[in-house]
Structure formats: C-alpha cells, structure tokens
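Below you'll find a set of structures to go through.
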Structure 1
C-alpha cells in the first residue's frame, strides 16, 4: 500500500506538513511518500499563461505522484478561511489537465492551525469541493491549537484525546 501525503502549504515550517507526516507514520506496513508543494510551484494559473506555456510541468509531475498512490493523506493549510494560494494554484493547473485530480483515491482529509478551530473553515470547503474532483474522502480530522496540541520535538500529537481520535480514524480507515 502506497500513501502519498502532503500539506496544502508551501511553508518550509508547515504545521500541516508536520501533521500529515505524523498521520502517515501511523499506517501499518505502508510505503509513504511526503510531497512538498514547494517542489510544485507552477506559474500563477491563468488561461493566458496556459495558452502561452501549455500544461505546467509541475502539475504534470504532481498528478503523476497522485496516480502512484493507493491512499491520499491531505492536510490543508487555512488562509483566511480558504485554501492556501500554493494549494489552489497547483490544484487549478491539475484540474485543467485531468478533472479527476484526486483520481477516486481513498483520502484522509485533515487540517490544523494555531487557532482553536483547527482549519475547520477550509475543511468544510474541501469536503464539499474536492469530491467533485475525484477525492474519495473516507475520513476527516481537525487538530485545533497546533502549538498546544502537537509536540514538535517528538513529532506527534501531545493531546491524548486528539491523538486517540486520529489513531482510531487510521485504524478504522477503510480504503474500499
């Protein structure tokens, strides 16, 4: 079983990448690849740019990574209650190449933020929007107050209740 995990952020210190990395480590007997959106920074999407350059090579490469997965683990950063520009841009480019960007892959959708809502705004948008682009969302997890609930030094959730919740989601994750 191959898991492709990534954060919807291009921050070098992405808390969502930390969450995605931790969550992916909880899957038993899985080959895990963590993607970094900084490796897929395509030009800002517009139909004019698309007409000029065709399909962005970064989007082609990103789609190839998604295709190689059995399971997707996505932890979305929330910028002003919505997707980060980095995620939205690669998503837009990919959707012009293939409408089913997420290719019906079983998906664990997550978010975290420093605030108490834990990215719930972006999760609501994603739960509604991403299935139209081929995301088969099997479970959703929100980690509020990242700085209080995640032990960065040991790379794990420090809040025992939230850690238990995520572990139960992963233990019961049914990709079928």
Structure 2
C-alpha cells in the first residue's frame, strides 16, 4: 500500500461524549510513559470535558482517530491555542493505541488535523493580525522516536530541544517542532 493510500485509511472525528472510553485506553502506562504517567479518574474526567468544549470555546479542536472502513477508534489527535515564548500558537498532540502503531495512522491523523488547524487560522484572518496564529508547534519527548518521525515526515522544522512542563509540575525534555500555517 502506498503512503497516500495508507493516509486515506483514517478519518478524524470531533471528540464526542462516547470518546471517554478511548481516553481511558489512551491512559495506559505504556501510552503515558512520555507524559508523566497515567492520570487519575478525576484528571481524565476533566481532560474529557476540556476536549468536549475546545471547539465551542474557539480554543482548538480534539478528534478521535478512526480507522477506515471498520470505524474503530484507534487514537486521538488535536490542536489547541496556547502561548509559547510570548507568541500565540496552536500546540498539537496525538496518541495511537499500541495495537495500531506503526501503520501510518498517526501521520495521517496529524496531517488531517494540521489542514483543519490551518483552515481555523485562516478563518481568524479578520481578527487582530498580531493575535493571528502563524505556527503549529508539537513537543514530543526526545525519547519518543515515533512522534518525532511524524513531525519530520509532515514537514515540521525542528527548532531545538527544550524543557517542557507537562503535565503541570512535571518537566520533560522535548523537541520543539514548528510548522508555519
């Protein structure tokens, strides 16, 4: 299967109430090893609520990653407004369940989410140009070769390694990848 055909084998769907189960699956120790470890039930409930309200707050969008044609949720991807070094940016993150890793789902999902983030940024063009988002950043752990490879494949530029706080109170060494939008 060509890389382009592989990318067409995934859809991204706006985060929905039923995706709480997916969030629990993504909270497994092997999935959270680069992110400070699994979250508590209360933390998961709060995360789920943030994901559900991102779009209505015009703060970004979270998606479930769904394989085609079987419609099985295999992960998540999203982007959200944040500030990085004084600049308004979209931060992007993703995760694919272990049974589905290595099949191009992450690359395809990130590619689709980037296109939607670019459209969202274009839609805000009438607003204050100083506040307009010009970049998407991803901050995968330096110890996560798969996520760093996704950034490289999709044309993100490696700015530099950096210390990044996630979750709050937990500092990790990340690569700062940037993509212009």
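Bear in mind that the values in this text are calculations on the coordinates, not laboratory data. Because the structure is a prediction, the values reported are computed rather than measured. Cβ atoms are built from the backbone, for glycine too; each structure is taken alone.
Here are some notes:
- Which of 1, 2 leads on mean projected area of the Cα convex hull in nm², largest value: 2
- Identity of the structure behind -11000 (criterion: helix-only ellipticity at 222 nm (-39500 (n - 2.57) for each DSSP H run of 4 or more, over all residues; to 500), calculated), options 1, 2: 1
- Which of 1, 2 yields 1.05 [Rg/Rh (Cα atoms, Kirkwood Rh), for residues 55-134 alone, calculated]: 2
- Top of 1, 2 by FRET efficiency 1/(1 + (r/R0)^6) of positions 103 and 151 (r between Cβ atoms, R0 = 35 Å, to 0.05), largest first: 2
- If relative contact order in percent (Cα under 8 Å, 6 or more apart) is computed and equals 23, the structure in 1, 2: 1
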